Structure I
Amino acid sequence: MKKTFLFPLIVALFGVFCSCSEDDNYVAPAPKYYFSLWNQCEALTALQEYVEDVTNTASKNYIKPQDRIATFDMDGTFVGELYPSYFEYNLLEYRVLDDEAYKDVAPDDVKETAQEIRNFVRHGQALPAHFDMKHAQAAAKAYAGMTLAEFDTYVKAYAAKPANGFRGMTYGQSFYKPMLQVFDYLRANGFTYYVVSGSDRFICRALVDAIGIEPNRVIGMDVKLRSVSQGDETGVNYTMGREENLIRTDELIIKNLKTNKVLQITQEIGKVPVLSFGNSSGDCAMHNFCLSSEHRSAAFMLIADDDARDHANRQKALSLADQWREAGYHVISMRDDFKTIYGEGVEKTDFTFGGE
């Protein structure tokens, strides 16, 4: 019995060893290269060197996978924001001034806010001071009463429209393709990444659904939600039924900018990120929080300095680049570091507008 069993096993193993030794042409597959859409640059070198270091178990800077947390701003960091303003600003302008189902019932203060956006994008009129909060309050009112499913559908319908200022791209397709490769690279190296945006959380969720980012990894501006039949009762006193939907209210909870980003990261993630990506002063607090980590950490700022392929103010961008470097952040140049921004077949055009 033993001989009968061992002989075929020995023959099989011998065949395996022979086939391996005889295959002199065998070539091990090359490691996957994630950055085909990047030019070699300081920022990319810094990112790769950082990741290789903190994922190396022999390094003194090794970070366990559960602590490899990366945070990304959205608008202007991996989604376009210059068409000609933020997606959520454009969406509010459309909702209040062009949507036949809503424009005649919009409150006066919401109409005023939407008109200020229109005056900014069409005529270059400066937005009022602290407009981010004014917009947030108006947006809370403009979408109040929508169920979450209705709002998701509404956002995605607008995102399917052609992006103003570009040919061959919708708003929902306006991802910076090289930055999507950063997501792939980090995921392959055991990082968990979160979107931490000043835009409405549910707008962000609707947009990043197309690139596979799960809803529970999206942090943004928040309004209070209620069950559709809850009325004036508090959530602690009311028990919703199985068939009830959740709806948006007009009560703003938080505008997720600057230090509010840090507070929300702490509330929802519970860990200090070790990598942080942004593009504006609204991300500095998040970057500084990241750089306070007990682990080796790094922060990256993307500058919109490509006025050939995107609608950019190059002079302003270069000034910001100096500011970000002085703050200790790595700078990503859209013009110099990206082989493409939005992908093949997308062209920058002049902005176009309908009637006033």
Structure II
Amino acid sequence: MRLAFVSFETIYHRDAEANARLATVIDLLRERGHEVHVLCAAFWDGDHATFERDGVTYHGLVGDLESARSFLWRVPTALRRIGPDTVHASAHPPAQVAAASAGAALARVPLLVEWYGDEGIDEGRWSRLAARRPDRIVTPSRLVRTWTRELGAEGERVDVIPCPVDWSVIDGTEPAEGAEIVYARHLDEGANLESLMLALAELRGRDWAATVIGDGPEREHYEDLARDLRIDERVSFAGDLEREARVAAYKNAHVFVQTATHCVFPTELAWALACGCIGIVEYHANSSAHELVEGRERGFRTTTERELVETIVDAGDLEHRERDDAFEPFGRRPTLERYLQHYRDLQLEYGLL
């Protein structure tokens, strides 16, 4: 199958969550042997219009990220020239969805849009058009699906596909020595690590150790808070870690706590749950983390500081695991199959199969 992706910005321009998600989908398709083209701003040296990397062909429609308008004008013609079986576009920036829609119409093929939502809710005209134009929209969570519906997307055209975990990494990694309680996230204003810190301070009389994985502008503030609460000797800040090191920490830990106030998809929580951790999520209206623990024996949702404290204590009664087979559907292969099924369904609707 020949797929054409439209994404003005890529993971090679900026390491953002939405770019990483799209890069994962592209990688899954490439691994399966599909022909993948990406229309984007050039990120390579030289003046050549195309660049091949890891079996994927990138088409630099413009030379840099300062030429967004020129990029939009060039997308339809480029898509017609490539002749894909399906067009797959990122919803950020939303104006490129209209360009991708025009190109898909010229090529007479369906349009699927990846709506990750990490750039926040934009209720402008382009976002509303982006919600209504595609034949199908994929979001990482029910939270983002709700946002797209509020912008005008028809409910039956929006599907939720969580970000995948890699079982080969999980099964091939040994647990590391470390803390029983783990928190992992970029430490910015939405991290809300205060909630966990205050809960741990309430448990000073118990035997526990916690690790915070991640870095960011608020790290120093949280380190100071740990000292103020007199728990700094039991809370370690590990900084950013590679995926294998994170998995090793999760397989050793007993509990993963998610307290962030804003999260379109809790990537680290998903990995930790797959590694057997008990998941404790503090509910927030702009976080989808609770979606991963609802209805699960080893998952808990809390709404108050007291509930968080009590749940951390209660989690100690559950067995330790290093793998949770219930998260097999989050693997890379099942995730790819869901995308491929969308492509096939859309091609059938268009009479292309």
With relative contact order in percent (Cα under 8 Å, 6 or more apart) computed per structure, which member of I, II shows the largest figure?
I
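Match the computed value 5, 24, 30, 22, 14, 5, 0 of P(r) over Cα pairs in 10 Å bins from 0, in percent to one of the structures I, II, and report its label.
Working: I: 5, 21, 29, 21, 11, 6, 4, 3, 1, 0; II: 5, 24, 30, 22, 14, 5, 0.
Label of the originating structure: II.
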Computing mean count of other Cβ atoms within 10 Å over residues 47-54 for each of I, II, the value 11.1 comes from structure II
The value 17, 46, 30, 7, 0 for P(r) over Cα pairs in 10 Å bins from 0, in percent, for residues 143-222 alone was derived from one model only; which of I, II is it?
I
Tell me which structure, out of I, II, gives 7.7 once mean projected area of the Cα convex hull in nm², for residues 79-182 alone is calculated.
I
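Going by distance in nm of label points 7 Å out along Cα→Cβ at positions 95 and 215, which of structures I, II comes out largest? Write down the numbers at each step before the final one.
Values: I: 1.7; II: 3.5.
For this comparison of distance in nm of label points 7 Å out along Cα→Cβ at positions 95 and 215, the top structure is II.
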Using distance in nm of label points 7 Å out along Cα→Cβ at positions 103 and 279 as the calculated read-out, with 3.4 as its value, let me know the right label among I, II.
II
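Taken together, the values in this text are just the output of simple stated rules run on the coordinates, not laboratory data. The structure displayed is predicted, hence computed values, not measured ones. Cβ atoms are built from the backbone, for glycine too; each structure is taken alone.
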